[in-house]
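Please treat every number below as a calculation from the coordinates, not as lab data. Just so we're clear, the structure is a prediction, and the values are computed from it rather than from any experiment. Cβ atoms are built from the backbone, for glycine too; each structure is taken alone.
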Structure P
Amino acid sequence: MTRCDFHVLQAGLCHHPAGMARRGAGFCPAEFPALAGLIIHPTEGAILFDTGYDPAFFAATQPMPERLYRWATPVQLKEGHAVADQLERHRLKPDDIRYIVISHFHGDHIAGLHAFPAARLFCSRIGAAQLTAGSRFGRVRRGLLSALAPAELHQRATFFEDMPAATLGDDMKPFDTGADLLGDGSLLAVPLPGHCVGHWGLLVRDGDGRRTFLVGDAAWSSSAVRDNVPPPRITTALLGNTRSYRDTLHDLHQLGARNTEILLAPSHCPEIASLADPPA
């Protein structure tokens, strides 16, 4: 089975009350790093999982009602910390990125898409449809910034839902099927419903044979997965579906307990951020 080099990248962070991401955590402000994954496939080249924050986020949240997004989750992004700026230390340029796997279309996951115009996109069809559904205010309430999506998204995209189902194997239970993105078992996209419409994770096998399950926002921390503690209902109902979110979190908790060799990696987890390559 094909193995890849894998790197965690941090592209900024936001501040938000801790209790909005984990029930019972209180309402003191907490930092939530915005993480992306850089995957180097031996034959397909450089691939990204999400993009984190980018200067484009600030432009997209300049007008109202989009500015409400910035007010609700104040963002910090140091100069040179956008994913496109971090590629040089890996001897890559933005045009070297062949594919981008999009977990979902919230602004903190797609803000850097503009920097990679040559990349093919793997994403959810129903997730992409949310970028034009409803009013601008309604989209902002759901964490969506339509200005961050490329105009030619549908021409560049391969949709998870259109790909043949791939069996994941007994060691991934209770998760059964996903989409084999490259046809060699190296990158398996897995539906993780609940956080928002069209939310998927990515299972990556690295060069040491270890597997990392990038779970996006199916949890905001590794500890929440270990303890099976979801966000409060107000958070999950605002962005997605509470019952589905809690079912997915429970499944991740079961997977983590059954198979400790798989690293479960939420996109805003400080523990996973500690593994990130430092920006140059």
Structure Q
Amino acid sequence: MLISAETLSQNLQNPDWIVFDCRHDLVDHALGERRYREGHIPGAHFAPVETALTGKKTGKNGRHPLPEPADFAAFLSQHGVTPKSTIVAYDDAGGMFAARLWWLARWIGLENVVVLDGGWPKWTAAGRLVSQEVSASVPASPLDVRKNPSWVWSADDVLRHLDDEAFALVDARAPERYRGDSEPMDPVAGHIPGALNRFYKANLAADLTFRPAEELKREWKTLIGTRSPEQVVHQCGSGITACANIFAMEFAGLPGSKLYAGSWSEWVADPARPVAKG
């Protein structure tokens, strides 16, 4: 699931390794591509979060609805991904955007997907090669798509289980957003009633690498109690950092949790849905 900068450096010339730069800013949507053009890992392709990793927005389905599986598969194959490829995703934010690509690739049936531990900061801190050349793409044959609908919950699924203690809804946003003290992204502050809070950065060390798996496993099991991973549903503001928490659970040996894809931004689009604070 995780690879080091050293391992990636040793495989940059391997044609079966396809690297995606997922850097992004949730406020300045053009920042990620600007940073890519200023410098990126040699051979990496830019993966725009707002288009390639996001579907069509209706105003009711959140800020980052899931793309159609066929559309995401087409994006990957356009950049040379085949079933035998090793897909590497990185960003500069502790994996929050890279984990979205990781989750989407596995959602459509690809297994060889990894995240660069520590991302761009770790790569550059080691003085490794940087390129400003936009990487050429050699399209591959269309990918077969295997859908996994059970991986995703809808707003109605969440609403039906609000009082069901068998399930744990985990909110990946910062504590102040979860409590409703502030809300910089969405029109309503607060959280879904009953949701637990696990800020995605709690999974990371100071250098934005992932903390040891055993530490994370203990903390996640404390949070979810006796529930199995399959009884855990992740959400955040729009379905991005929720994927980082899914990644952390799987890295910790707790696979099988679900994604509420629309998350808070979809939830508050309907004023009839309940909101909690504190």
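Structures compared: P, Q; top value of distance in nm of label points 7 Å out along Cα→Cβ at positions 187 and 211, i.e. the largest, recorded for Q. Here FRET efficiency 1/(1 + (r/R0)^6) of positions 35 and 147 (r between Cβ atoms, R0 = 35 Å, to 0.05) is compared for structures P, Q. The highest value is that of P. With Kirkwood radius over Cα pairs in Å, for residues 51-178 alone as the yardstick, tell me which of P, Q scores highest. Comparing P, Q, the top value of Kirkwood radius over Cα pairs in Å, for residues 51-178 alone belongs to Q. In terms of Kirkwood radius over Cα pairs in Å, for residues 3-98 alone, the structure with the greatest value among P, Q is P. State the single structure among P, Q that was used to calculate helix-only ellipticity at 222 nm (-39500 (n - 2.57) for each DSSP H run of 4 or more, over all residues; to 500), giving -7500. Going label by label, the one that fits is Q.
Looking at distance in nm of label points 7 Å out along Cα→Cβ at positions 131 and 243 over structures P, Q, structure P comes out largest. Tell me which of P, Q gives 13.4, 40 when you compute Rg and Dmax of the Cα atoms in Å, for residues 155-250 alone. Checking each candidate, the match is Q. When Cα extents along the principal axes in Å is computed for each of P, Q, which one produces 48, 40, 36? For Cα extents along the principal axes in Å, the value 48, 40, 36 is produced by structure P.
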